[in-house]
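Following are the structures in question.
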Structure P
Amino acid sequence: MPIGRMHHVIFDCPDPLALATFYSRLLGDPITYRDEDFAVVSASDRASGLAFQRAPDHRPPAWPDPALPQQIHLDVMVEDVAAARAAVLALGATELAGAGVFADPAGHPFCLIPRPVWAPAILAGDG
């Protein structure tokens with residue numbers, strides 16, 4: 001029997017709403033909660049998701065420098081890595097060293113990976 005269930009994955013960042021907006025657009029889920037210091041992106045206001053909390057002294061990670069480690073890392077499955085690359089750059093991501101490696105606007109690294117064969121197709125209306 002589990003002790004608990006995953007609620008949110010939380011990112012420290014300088015601007016919670018700005019980073020929530022980035023991930024809302026990247027993943028196609030709405031911002032379901034926000035205040036001055038905290039924002040949540042999830043499928044609904046009754047679902048777990050990604051949360052963003054204000055950290056005034058936030059220092060972004062430096063890929064792949066261990067002096068400023070990743071802190072968090074997401075793999076985002078996509079149908080077409082090249083098309084997704086253009087889309088995330090347009091959202092404000094930065095391309096990092098390594099195939100398919102990017103940083104969100106607050107500097108957190110994430111990877112775009114081809115959709116695994118076991119996962120359902122990602123359709124245009126999925127977001």
Structure Q
Amino acid sequence: MTTRNAQLATEMRELRDRVVGVTDVVVASVDGLLITAETDDTADAESLAALTAAAVSLAHRAGAMTGKGLLHHSVSRFTDGYLVAHPVGDMALIGVLGDPGLDIRRLQSETQATLPRLTTLLTTPDAPKGP
């Protein structure tokens with residue numbers, strides 16, 4: 001039987017594999033605590049989880065203050081890459097780091113397909129453990 005964290009890791013690995021330029025993916029709680037990660041050695045997963053929560057929080061607040069509605073995602077573009085942050089339901093977030101060649105359109109499309117599966121994994125109770 002596959003554990004929830006293994007299933008989450010599989011979803012993140014598949015997202016990473018399907019989108020050119022994705023280097024790291026984390027799933028975090030809305031308060032920035034790491035749930036699981038698919039990262040390389042250059043990104044600290046716990047720090048990335050906290051930064052993702054901060055990015056979503058700031059973008060959410062900006063949307064509320066300006067009357068622009070609900071946050072779909074936040075994209076930060078840097079000289080050497082991207083940080084893209086998405087809410088996953090009300091309780092979690094997904095953060096994606098990408099290199100300068102990140103296919104941002106493909107990422108948005110693939111993330112929209114991945115979010116419902118992540119939501120299900122994060123909200124479905126664990127099966128009881130038998131003897």
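Only the coordinates and a few stated rules stand behind these numbers; no lab work does. On a predicted model such as this, the values are computed, not experimentally measured, just so you know. Cβ atoms are built from the backbone, for glycine too; each structure is taken alone.
Sorting P, Q by distance in nm of label points 7 Å out along Cα→Cβ at positions 48 and 80 from high to low puts P first, with the largest value. For P(r) over Cα pairs in 10 Å bins from 0, in percent, for residues 16-55 alone, the calculated result is 39, 55, 6, so let me know which of P, Q that is. This figure was derived from P.
Give the label, chosen from P, Q, of the structure having the highest value of distance in nm of label points 7 Å out along Cα→Cβ at positions 88 and 112.
Max of distance in nm of label points 7 Å out along Cα→Cβ at positions 88 and 112: Q.
Assign the value 3.5, calculated as distance in nm of label points 7 Å out along Cα→Cβ at positions 32 and 64, to the correct structure from P, Q. Checking each candidate, the match is P. Suppose mean count of other Cβ atoms within 10 Å over residues 24-31 works out to 18.2; of P, Q, which structure was it derived from? Considering all the candidates, the number was obtained from P. Highest-scoring entry among P, Q, by relative contact order in percent (Cα under 8 Å, 6 or more apart), is Q.
For the read-out helix-only ellipticity at 222 nm (-39500 (n - 2.57) for each DSSP H run of 4 or more, over all residues; to 500), a value of -15000 was computed from one structure; give its label from P, Q. It must be structure Q, since only it matches.
For which of the structures P, Q does the calculation of P(r) over Cα pairs in 10 Å bins from 0, in percent return 12, 41, 36, 10, 0? It must be structure P, since only it matches.
When distance in nm of label points 7 Å out along Cα→Cβ at positions 72 and 104 is calculated, the result is 1.3; to which of the structures P, Q does this value belong? Can you show the working numbers first?
Values: P: 0.5; Q: 1.3.
Clearly, the read-out refers to Q.
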